[in-house]
Structure P
Amino acid sequence: MNFKKRLFLAPMAGVTSVPFRELCRRYGADAVVTEMISANALVHNNKATLKLLNHSEEERPVGVQLFGGKTEFILGAAKLVKNDFDFIDLNFGCPAKKIIKQGAGAALLKRKNRIKEIVEAVSGLNVPLSVKIRSGIDKQHINAIEIAEICEEAGANAIFIHARTISQGYSGKADWNVIKAVKENVKIPVIGNGDIFNPIDALRMYQETKCDSLMIGRGALGNPFIFREIKSLVDKGKEMQPATLGERIKAFLSIQQRLNFNEAKAHALYFLKDFRDCSKLRLQLSTIKEREELIEALDKISNLK
C-alpha cells in the first residue's frame, strides 16, 4: 500500500458506503476507507456491523477503519479483516460523545500507553497499517506530535491527522500548522485532513504543510468530482470548471438504486448543496417520502448547467 501522493476519501458514517466510495474512485480518489467499524461488535459477530465490511474490487485500494478501546478486541477484529482489505486504519480521532464514552476514538489521545499497545499488536500482523488522530485534546493540550511519534515507533506505516482538537469537534478552523509539525517530526507518510473544500484548499495544504497526501471528507459530500479537480490543479497546474448541476445529478442517479431510500435522500440533498437556485428544491426533497418522487424531481433539472 502506497500512502504517498494519494487522495483519500475519508470515512463518514452513513455516507461512505460502497456505492459512494466507488463513485469517488471513478472521479479520481486514489484510495477509500470503510465507515468506522466497532472492533467489539465485529468480534461478537454483530450482523449490522458485518454489513459495513462490504466492499468491491472497483474500490481498491480500500482500507478498513476500526475503533475500540480494548487492545484484544481491536487485534481480534484486525485478524478477521486483514486478508480482505488493502490496509487497516485505526481510529484514534473520532470526537463523538458516544465513542468517547466507550474509551475509544479520540478518548485514546489521553492514553498514550494504550495507543502504543494497540498499534504494536496490530502491526505484528504484518499488514499495511495507518492511524487516524486529531491535533489534541484542546488548544491547551496539543499532543499530535507525541502521539504520531509513538505510533511510528510502534509500527504504523502512515498517519492521518485531522487538524482539529477533540473539543472543536467539526467546528472552528483546522490548524494546518499541526500537520506541518507532525510532518517535520516523523519519517512515515503524513496525510493531512481538515478544511479541504476545493482544489485551492488542497494546493495550499500541500504547500503549507509539506504533507505527503490528503484526505477529503466533507468536501466530497455531493461532489465526488473534487478529486479530479484537485489532481488537475496540483498535478497539471490547470483549474477545471466545477461540475455542473446536471453532472452532479447524473452521478447521483448512477448510484441511487443501490442506496436505501433514507441514504438516497440524504445524498440527493448533498449533491444539490452548492447551488443557490436549488434551495427551494432542497426543501422540497426533504419532505419527499417515495423514491419515485425523488427521482422524478431530480430528472426535471438534470439538464441544468
Structure Q
Amino acid sequence: MTPDPRRNQPESRYSRTFTPMNGVPAVGRDEGVLFPFDDKALTALVRQALDEDQAFDDVTTIATVVSTRRSRAMMVARDAGVVCGTPIAIEAFRQLDPKLTARIDAEDGTKVPEASPVIFLTGTARGLLSAERVALNFMMHLSGIATKTRKFVDAVQGTGAQILDTRKTLPGWRKLEKYAVRCGGGMNHRLDLSAAVLIKDNHLAALDGDVKLAVRRAREIARPGSKVEIECDRIEQVEVAIEAGADIILLDNMKPDLMRKCVELVNKRAILEASGGIRLDNVRAVAETGVDWISVGALTHSAPAMNLALDFE
C-alpha cells in the first residue's frame, strides 16, 4: 500500500502559494543559496528543454485530452532526500499553461521523508501532462545531487571540515549542479578555469615538477588578490608549497595518516584541501585528520536521481 503523502510532511515545512503574475519569484529559500538564473535565462533554459521533448506538439495528450479539461496534480518524493529544482519545474508547467496555480510545500534545500508532497499544481490537464517529464527530469537530477551532498555533509558534521564540489559537471549544467550542491549544504569550489588558480599535477609536469616556479609564475600573472592553490601528492611537495607561499594546498589521494602529518606541518599557514578517492565510508576519517576542505567529484558526476513522481488526483 502506498503511504498517503499528506500524512508525511517534511520537517520545517515552508509552503508558498503563487498564481500567475503575482510577482513572487520562483527561487530557493532565503538562506543564502540563490538560484543561479534570472527570469530571462530560466525561461530560455526551460523552453529549450520543452522544445527538445516536443512538449508543444504532444500528440498523445492532444489526441486524448480535451483542451478545456482542468486537473490537479501533486509532485511527490517517493524516496527521502533533499529537494532541488522547484523554480525550473514551475517554469516548465507555466510555459505550457500560463494560468497555472501552484503551491510549493518543500522549497529547494528542504530535506523530506519518503512519500512527501513537494508541489501541488492546478491547471489544464494538457499542460500538466506535456510538461511533466521535463519538470521531473530537472528535479530528479538536481535533487539527487543535493541529497548526495547532504549525506557527505552529515557524515563530517562536528569536524570543522567543509564539503566542496568540483568542475566534474555536465556541460551546460554547471551552474545548476553547483546550485544543487549548495542546496545540499555543501560549498562550491571554483566555478570555472578563470575563477582561481589551481596548479595541478599536469601543470607541474610541464614545469619539470618545480613547485616554487609554478607558484611564483601564478603570483605574477594572476589577478591581484587571487588565491593560489597547488596540488601535492607527497609531503615534500607540501613543504616546498608552504615555503613558496601557496594559499591553498590540495592533498591528492593521500592516506589519512599522511594527511594528518601534512596538517601538523602546515599548522594553519595555508588552507588544506583533501581530494581523490573520497567516499561516504571514508570521508569521516579524512575530515578527522584536520583538513579544512574535502572536495568530492562524485557529488555531481555520480549522484543517483532522486525518485520523484507526478500524481494526478
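Numbers below:
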quantity	calculated
With semi-axes √(5λ) of the Cα gyration tensor in Å, for residues 81-248 alone derived as 43, 18, 11, matching label from P, Q	Q
Which entry (P, Q) yields the derived value 15 for relative contact order in percent (Cα under 8 Å, 6 or more apart)	P
Top of P, Q by FRET efficiency 1/(1 + (r/R0)^6) of positions 121 and 281 (r between Cβ atoms, R0 = 35 Å, to 0.05), largest first	Q
Comparison of P, Q - label where Kirkwood radius over Cα pairs in Å, for residues 209-296 alone is highest	P
Among P, Q, which structure scores highest (criterion: mean projected area of the Cα convex hull in nm²)	Q
Distance in nm of label points 7 Å out along Cα→Cβ at positions 185 and 265 - highest-scoring structure of P, Q	P
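Every number in this text was worked out from the coordinates using simple rules, so none of it is lab data. All figures in this text were calculated on a predicted structure; none of them were measured in a lab. Cβ atoms are built from the backbone, for glycine too; each structure is taken alone.
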